[in-house]
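Pasting the structures here.
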Structure P
Amino acid sequence: VIGIVGLLDDVTKAVPNSFQHVDDLIAVFSPYCAEWGEERDAFTYEESLGSSAFAQCVLEYEWGLPPGLAILFDRKANDAMVDLAKAALLSSASDISDGGFAVAVAKACLPGHMGAQITDMRFHESHVVSLFSEDACTFLLSFAKSSLDPVRELLKKHGLGGLHVCGRTGGARIEFRQQGKTLISVSPDELLSPWASTLPTQLAAEVVTA
């Protein structure tokens, strides 16, 4: 299956979706969070967790509603992402979708067999919600430390906030820590085989049951 959504006039401006350099900053860009109050934000995350891959596959229970959409912020955020790419400020960029933040970080590590050290996940008081909730219009970014201020300034010009630096690339393992407590620690090699075999396994199962 090949999906084409547009043309890229200058391929040198293409931004990879996997981490590229050791010791880059890792950040979550979620403009919705900058606009919603703490109470509404917490409620929305908890409700949307019920429609997440984590709820379906691990909890085997679904509740609540899918993540809400705010088209205005989606457009502004995507325009900002285009400008960040044009300015060559990003090392990598991807959306945070199925599986949430934890899965997005792991997917960004695997192509380059690179580790990541996540040390600040102040997205929600619940670690489960922080790691696995799936919100709309949310991006996982990596960039050089020297690019932090220019990235913030460009987002400000677009009238957007919601940039949260949460860790750095590098190390032998993919680790998620909060307040000194290790929540997840796994090597890229441990994840590579199940990640790479998911589609072939699913296709084989569909052939067998067809």
Structure Q
Amino acid sequence: MPLALSEINLRAPLLELLDRYTSVTAEGEPTVRLFWEFASAHADCLERSCVPGHLTGSAWLVDRTGGRVLLTHHRKLNKWLQLGGHADGDGDLARVALREAEEESGLGDLTVEPAIFDLDRHMIPARGNEPAHWHYDVRFVVRVVGSEEFTISDESHALAWRGIAEVAADSSVDDSVRRMAGKWLRRTLSSRHSRESGNPF
């Protein structure tokens, strides 16, 4: 059955973001292909009811200096991870990432960058009546522009600001979180060199 126009339009922003992400990073091309094929094949990919898996939005939430990231100790997975959650039908995954960051941290003055920062597909183990399934997680940079005093939510054992260089070097941290830390450090180093050389780009 042909997809309804509304179903296509709902996923169109994501597919466009994936195209842009491919154009700026060669390292993630196989992962981008996985996300593209999944989103194209499943009209309900933004809903938890999509049995094989679903799209989620996460936040690489950095402080005003850009030197620390806010991580959550996830109750269900028992890991220190970035903040984020389910799309629940929202095709604007940057908005999802921002909303989840606000809800899980209690922080109010946040801004989100519209471009994809990272992609990660990971298996969520079976729990109760819920079968094992994939999370196709789309990550965005979210920045604090106001208070950095967080509030712990029901979904977390704890929240903590961690130095990003420390996270990148910590082998006990989740691999995808360490990858994002490395990406962020390379990005900030590149920006610093550009400023020092007088190159506005």
Quick check on the output: 2.1 is distance in nm of label points 7 Å out along Cα→Cβ at positions 112 and 160, derived from one of P, Q. Which one produced it? P
For relative contact order in percent (Cα under 8 Å, 6 or more apart), find whichever of P, Q sits highest and give me its label. P
Calculated from one of P, Q, FRET efficiency 1/(1 + (r/R0)^6) of positions 72 and 120 (r between Cβ atoms, R0 = 30 Å, to 0.05) reads 1.00, and the structure in question is Q
Output 13.1 (mean count of other Cβ atoms within 10 Å over residues 64-71, calculated) maps, among P, Q, to structure P
Computing volume of the Cα convex hull per residue in Å³ for each of P, Q, which one ends up highest? P
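Quick note: the coordinates plus some simple rules give every number you see, no bench work behind them. These numbers come from a predicted model, not from an experiment. Cβ atoms are built from the backbone, for glycine too; each structure is taken alone.
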